[in-house]
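Laboratory data are not the source of any read-out in this text; all were calculated from the coordinates shown. All of these numbers come straight from a predicted model, not from anything done at the bench.
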Structure P
């Protein structure tokens, strides 16, 4: 009997455009088999979204149908590091019924929760990672996937998926403390890693849509025209930069506040910053973060630890962090 090669499809429906990857694992080698993306506007009606999800899956599945791991994200989700007295996994289940409400901004009977023990601390406590999502968000996502013919192997959080992708393709020495800014359409996930270990996470409600609206308003163009100008400003580069400046300053101030909060908690600051997500491709953004924040700043390639059959442009790879992390979980 020959054991089949583990393969998984990571489906990121929360990004814009939606993206998916198929990863395959042979020994310790992870290979990108296929990738595809397709705009699936969140404002579209359910039937239209289901049709577009099916189209995206058809582009990814090939002759086989690998298991699918999808995600939920945004304001209805929470990921927290929690310190508790040392206890068994069974005791932890009981303790969380009382502890979780201290860390979750919605009622426990409205939430789906999971947790994992990260390890023991020298002070006699243990550290756990607590994840939660509103039941309504989970049920809506599952209904959408079911209508598209998908029975997902798992639902993850966007933040956990990014952490899994970072562990696969970290950037820099293992001792570095790195701030990752994943800039989606509706929010920015702020994360801090030391090596491959996730230390801190927070989400701020400023991201790609904020920047698009700023340019659309300032230059009196439609949203699609604003997105095109942001991607390729050409001769209007100075106008676009001026339109983006107030939003960039607000966004960067909130990112800096998150990093400052982390530093105040642990006594160690972020040494450099890595940008991720579709909006990380904006002309001039990395330079602005570098100049204003004072951090060395680069763009993350989540495919750095993955073999690819054909080259993928760095500008496209930067959008695949969540999908890579989802597919990687399915290979476990």
Structure Q
């Protein structure tokens, strides 16, 4: 997995969650707190999620085959989508069920120091994991807001780990609040209320992850800045006079397909056009290194052809008929 895949953040989160899951289950065994059981399952699900992200990153590195000529880059999107499903079903739905049962059949928390101690330890450990995820994300965030980063990141691992760690921290605070209120009031219902709040939080995070990852699975275009660089690289003002229309598609987080119909002059020879296309491909790869699959089709500019391929990525204005008539 490349650096942008956030391997360091995934490994940090995996190590933290395995340690935290073990401590939570021990606390549940001694105290009977449903918040502790829900949080233990949550941490276990998170550990499985991070393992899936690592597997997806490894599988995505396989070489292209005749059956899959564009490679396996999208495996990372598939595994990230599986993470959202697991987080929803194993983490969120289990917590909602456990919280409902606790409210329906409350009982007093025993050995209160176990859940409180484990929650404090877990908050500290998750804070370190969250700090690592933030640090790794800042490398690729480039001034974007956190909302924009999560919505537009092409590599799914960092947004997944960020949201998981954020959910884990908030969930731990909710669990600590539920346990604290149950201890202060002597009413175990509050432990169940805290558990339900954890379940709602996990379901919401899972839905956000599913929506964003589904968009990547369907196929997203290059970002606006990358698109501008590609457009500038294609046109040389000599043989290639403009872009009639263009499409881009992420084959994976670090692999971009570029397909464009380009305008050339009507009196250029085949050799001149071929040389111009090769030069344009070289300029594109220099401007946007992840543009690894490029198809450029030469044509004589016409308003009708430009209209057929008009899309948000098409070059505004395009070349004029006068540009291509000499």
Structure R
């Protein structure tokens, strides 16, 4: 029986490194100190605004003769939306065109007479003036008629139609709205202490409660050059891509400015051991028969979900203990085990 017991013990030593180190090694789980890109986020609440917006109104008080759109319709720049009654102007325009044509013929006849010295230069000048005045009247009438044809000033989506054919509309009455939301303006405020960190061109991320799984991307356009004396904050305007037009003007979004992009050393937050006002970690160091844990103070930077930036105290590639620290002391032998092995203990 004795040789059998010795053989069994040797096999156990090979299968379990903890026993091989005299049974004093603490099983731990570790993580590598990584060098990876990080940034210092600035978070705020922003309000979405249409990239372009206009309230469509008549320029004069007149009745509507024709409506060429439906509520919510997409239109292109220059599309006719509404035609106001302009029958009187069209009739007057026809008369002015006839007068212009007659005055032109008179001018051509006088030009021939002047060349043949059968008319005076003063008569020719008067005829030229009359043609110019009639042409000006014609252009004024065409402009008046054009003012009664309401067109889309830019491509976008119309709002609700609030008028009908035959309605008498005035400049104070809204016919509909037109907005372009393929991009959005996003306005939000940032505390004055963070003013040096905000610059035009910085990338941003935005999330809406209506689409919590979707991240919308954009960039800072401009930061207002004035701090509000009451709130001690300044307004930032960003451009936000909205290709599917999921976001609507007026929606509130959580905005994150990605500032101070850099590469930094990071470790899992689980590796930290807070003591008083300091932070410590256990670092694996090689020993004759395996590894030992060395306690080391670290200086931290920015915190991120599940990880933290390390400014001082660690080097890239070192391994820190993330699980099993409660049973460790400085210089204690350790053995790395997988998460599955630790969960069985």
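Here are the numbers for the structure shown:
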quantity: Top of P, Q, R by relative contact order in percent (Cα under 8 Å, 6 or more apart), largest first; calculated: R
quantity: Origin of the derived value -7500 (helix-only ellipticity at 222 nm (-39500 (n - 2.57) for each DSSP H run of 4 or more, over all residues; to 500); candidates P, Q, R); calculated: R
